[in-house]
Structure 1
Amino acid sequence: MYEIFGVFGVEWEQLIIQVLNFTLIAFILWRYLYTPLIELIEKRREETIKAVAHAERIATELREAEAKRKEILSKAAMEAEEMLAQARTQAKTQAAALLQEAQARAARIVEEAEARAETLKRTQLEAAKSEIAKLVVLGIEKVLRKGTPAP
């Protein structure tokens, strides 16, 4: 076997040195380059996985927040519509009450005016009766004075 290696020009001392040299360089590269590089790649892979999971969680939370926002806006719109309907109903009720109150007040004012007019009419009628009675008395006095000779 040594003869076969010799025929091909293999020298044992050189071969052993080359094997030791290769082993030493492979160990150094494995220890100081390959292992840290694999750890760095693994660390970045884990960070990427965490970032993707975090992004998915944020996207889910965003969808939930958007759904909640739409629900809140929908409820707010419904409540606003309800409040508006109540306000309209209340305004109609108040308008009807104010109209009724104004009509009642107008009716009272008319009644008071009619009562004052009636009182004024009676007062004027009494005054006119009194005036007519005075005029009649004066007229009768005048007729009586003219019809009876003076002494």
Structure 2
Amino acid sequence: MRIESTELRVKVNSFYEAENYDGIGNLEQITIFERRNSVQDNTMKYGCVTWMFSGDMKKVEEFTENPLRPSGYKEVEDPQEGDYITYFFPARFNKYFFDMDPPIAAHSGIYIGNGRVRSKFRESYVYDHPLEAVPLHYGSEVKFFRKIETAI
């Protein structure tokens, strides 16, 4: 799925670049789910995927080892509450076309329904936001992943 650069997304990007994390949370349609200590999170490398898996590094490694096909997950077109979303940007591009290299994963979050995502913007806060309301450098392609059910 492709997301566009909306006016809201440009505002999010401006606040993010200025490290004005409360400003992001004050934008219409965005709420702060959890305030985080950005200095501490940056030092500990506690980003979006680490937050998604509550610091479980085994799960983080499994999910990020192959972002296009994370182990234990299947890509889905019809996201449901609790599915994971990953934002991608092209690996290389020139002024005429995007190369065919696999895209690079830039950000992940949890789909919470109704076109909304809960995600941690790198070293900043955790937000509930519209799917497209992320910093511009997170890319314009998104994929949804659902945990594969295993029989016991």
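Please treat every number below as a calculation from the coordinates, not as lab data. Not measured: the values here are computed from a predicted model. Cβ atoms are built from the backbone, for glycine too; each structure is taken alone.
The table below gives the values:
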| read-out | value |
| --- | --- |
| FRET efficiency 1/(1 + (r/R0)^6) of positions 32 and 88 (r between Cβ atoms, R0 = 25 Å, to 0.05) - structure with the largest value, from 1, 2 | 2 |
| Computed 11, 41, 36, 12, 1, 0 for P(r) over Cα pairs in 10 Å bins from 0, in percent - originating structure among 1, 2 | 2 |
| Structure responsible for 14.4, with mean count of other Cβ atoms within 10 Å over residues 64-71 calculated and labels 1, 2 on offer | 2 |
| If helix-only ellipticity at 222 nm (-39500 (n - 2.57) for each DSSP H run of 4 or more, over all residues; to 500) is computed and equals -6500, the structure in 1, 2 | 2 |
